[in-house]
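Where a number appears in this text, it was derived from the coordinates with a stated rule and is not lab data. Since the structure is predicted, the reported quantities are computational estimates derived from the model, not experimental observations. Cβ atoms are built from the backbone, for glycine too; each structure is taken alone.
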Structure 1
Amino acid sequence: MKWRIATTQDGFSPEEVERCTRALRAARTGIIPTDTVYGIAALATDPDAVSRILEIKERPPDKPLPVQADSLESAARLAAFDDPIAWALARSFWPGALTLVLKRRGRLELPFQDDDTIGIRVPASAFCRALAGEAGFLVVPSANPPGMASPVEPSVIDRRMIDAADFMVDAGPCPGGVESTVVSLLDGIKVLREGAIPAETIMRAVRRAAGEESD
């Protein structure tokens, strides 16, 4: 790790965001706090940086990383929100710990991503949204080696992850502590991973959006 920033989840400065942005645009990777757990970040459009993260995470290239956007409007540049259920879930839980798997749209080049589908979310972390708004779409998988727990604070991040990253943003414990819930809308509605948002809460929002349940 080349350098480290100590800040808070909400007290970061524009200069700190800009410093991280410059590093990401230079194909660097960094450990950053999210609303759920600490992740290792790269620009989603940078093939070298994304390849490096896949290597660090020991993740096969044919297993795409979810993408983080700074807003629903930005997310809609990459993902098709044709299904009203997709809009309803995004508006109910974004910014927040929900990753939606949707059909791809647009022509932005995203290395190691499927041409037809994408996993995407807008995080509750103000820092992540500011960084995505300044630098561009991000991939931020959890900063842990395979088989180890996702880190919720800097002191428990595996040394191998810290050594592999170019920089680190230390903002203390993450408020969520649990990874995002992943929901696919590609072929019906499927909860692929139950995380910070319970599956029943997701399905209740789906029923409300379909008019099957009142508030």
Structure 2
Amino acid sequence: MSLPIKAFLFDLNGTMIDDMQFHCKAWFNILNDDLGAKLSWEQVKEQMYGKNTEVIVRIFGKDRFSLEEMNILSIEKEKRYQAEYSPILKLIKGLDAFLLEAKEAGILMGIGSAAIPFNIDFVLDGLNLRHYFKSIVSADDVVESKPDPETFLKGALELGVLPNECIVFEDAPKGVEAAQRAGMKVIVLTTMHEPNEFEAYSNIIAFIKDYSDLPFKQFVQ
């Protein structure tokens, strides 16, 4: 496959590292044990998109917690996630070689994530990846998170490329929707969702379980 590609935009959690079960467990405990939401695992999984504050508002309404209280809950959730996941922090199989090939080929790269900087730093610095990325767009950098296209459009702008010159790497339907609304093609990592959960979207190039399934030279000439 030959595409006019100048940039890759990566979601982070579930796309570069296979950690979404750990996020789900942290949310499950915070929402149910601490806040009494009485949600099932599947209900928690369905709500895990966008900013942490947006997750809380969707579940409890906009008047239950102040912004300060939600920010405290957000940091607590991430501390629990990091404590569980830190001992096994690693890239998804094949991504280390894929990033190196992309950099050597002159492909610009950015992060476009709904995570807060506290979590992005945990991954990029913990795995020494920061040098690969010329743009990092976090939850703190946008007004509207995914499925709004702002995250990916801002990443393209910071890299100095057009939306149709980007490929997005995502693992979640809401992220694929954000990329589609931004006018970008997507490669989906099936770390948390099955292909049939993406039937509503027409911008998907491929589904892969890891980056060893995606030889770099097959789609970048």
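Here are some notes:
- Test item: mean count of other Cβ atoms within 10 Å over residues 149-156 calculated as 16.4, pick one of 1, 2: 1
- Computing distance in nm of label points 7 Å out along Cα→Cβ at positions 117 and 205 across structures 1, 2 gives 3.1 for structure 2.
- Origin of the value -8500, where helix-only ellipticity at 222 nm (-39500 (n - 2.57) for each DSSP H run of 4 or more, over all residues; to 500) was derived from one of 1, 2: 1
- Per relative contact order in percent (Cα under 8 Å, 6 or more apart), the highest-valued of structures 1, 2: 1
- With distance in nm of label points 7 Å out along Cα→Cβ at positions 5 and 181 derived as 2.5, matching label from 1, 2: 2
- Of the structures 1, 2, the one that 0.75 was derived from, the read-out being FRET efficiency 1/(1 + (r/R0)^6) of positions 133 and 189 (r between Cβ atoms, R0 = 35 Å, to 0.05): 1
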